[in-house]
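**Student:** The data blocks that follow each hold one structure.
Derivation of every value follows stated rules applied to the coordinates shown; laboratory data play no part. Just so you know, these numbers come straight off a predicted model, no measurement behind them. Cβ atoms are built from the backbone, for glycine too; each structure is taken alone.
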Structure 1
């Protein structure tokens, strides 16, 4: 299975790259369909990773808008301060996730992946490092998992029962006030049920060497995390 990674479904607030692919409008379906036809011709299955950057959004493409997040915590030291999303805005983003998943299915993908790690928007809600909210989306493990759970439920409803859903997450964030592996295992009970595939990663923006492995790390160094999730 070949995954087309990090595709924007909420432009411009969700973008995180000046050359990032998009799936926020039906106008992009012909190009995505062409990609899938080429991959399928060689016997490959395809997946598309839909993602909202949240506080990690690329400022050059925000047209003067302030980035959004769970709280007013930057996704990386020294970057712009985001504003907390309101509950109506969260609900709108959930709908956009579902619409993007439906487009993915119509574009000919065999799977859709929800990115919930690496200091992107869903991780900014899952992680106590970023999430300082006091409403139903902050505080307890159940509350911090609520956004991701609703997203996955909406995506499942959009694609139906027999279309694979993958969820990518940082199993250990390697920061003192972030999610440990044990914390993540507790979170998974709230939002893992609609998913068919767990794509286990690690790290956040402030320790990028664990997210995009530095050369000195041994091969398969984080396999213990995948084993724990399994």
Structure 2
């Protein structure tokens, strides 16, 4: 699969002494973003690059952690947002809306994760998550898609909708449709769109969330994930 530089690290930390710090570093392209909390109460997010060195992005003072109490630590870099959490306390930084605000986009640089600290620490329940994102290929070695890919925008007209599935890499959604849609009275719609005419009623229930595969080599997730089936609340009936 292609590299994904939008990552999150989560774990539980328990300190045995009142001195030290605990933190997480996530790289994106040629930058490294670090977040840590000193056990004196300083909470910091910083950026390190080969050109600028280390620069502090944001800092705040929080309640010092309690000794011998497990606290959840979480650091995420998702959609140009840096979010650092230590227990109920949160620190954020916006990297900007321009595609290159987080650095020149590089698909050939593998992201890195580091957990660091000092003092007497106990870590548990360590987990790394990667963002679920839409890709331009059906498979890692397959041809690139021709619709709505980077550098090749898909422009929608009035009353046209572009639909993406929730199983991002595997969904047979608007990226891959290769036949025009057929409507009533001999009307046809261009490939890749859902016309307003097709939208009838309101979504009420998620009946087939990401399922389970019978074996590791199974192509399809045919076992339903009953625990994730749920009603959909909210929304609006306004046009």
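**Student:** From which structure (1, 2) was FRET efficiency 1/(1 + (r/R0)^6) of positions 92 and 156 (r between Cβ atoms, R0 = 35 Å, to 0.05) calculated, if the value obtained is 0.65?
**Tutor:** Numbers: 1: 1.00; 2: 0.65.
Source structure for this number: 2.
**Student:** Still on this structure, I have one more. Looking at structures 1, 2, which one was distance in nm of label points 7 Å out along Cα→Cβ at positions 68 and 84 calculated from, given that it came out as 1.5?
**Tutor:** 1
**Student:** When P(r) over Cα pairs in 10 Å bins from 0, in percent is calculated, the result is 6, 22, 25, 25, 15, 5, 1, 0; to which of the structures 1, 2 does this value belong?
**Tutor:** 2
**Student:** Have a look at 1, 2 and say which one yields 0 for helix-only ellipticity at 222 nm (-39500 (n - 2.57) for each DSSP H run of 4 or more, over all residues; to 500), as calculated.
**Tutor:** Traced to structure 2.
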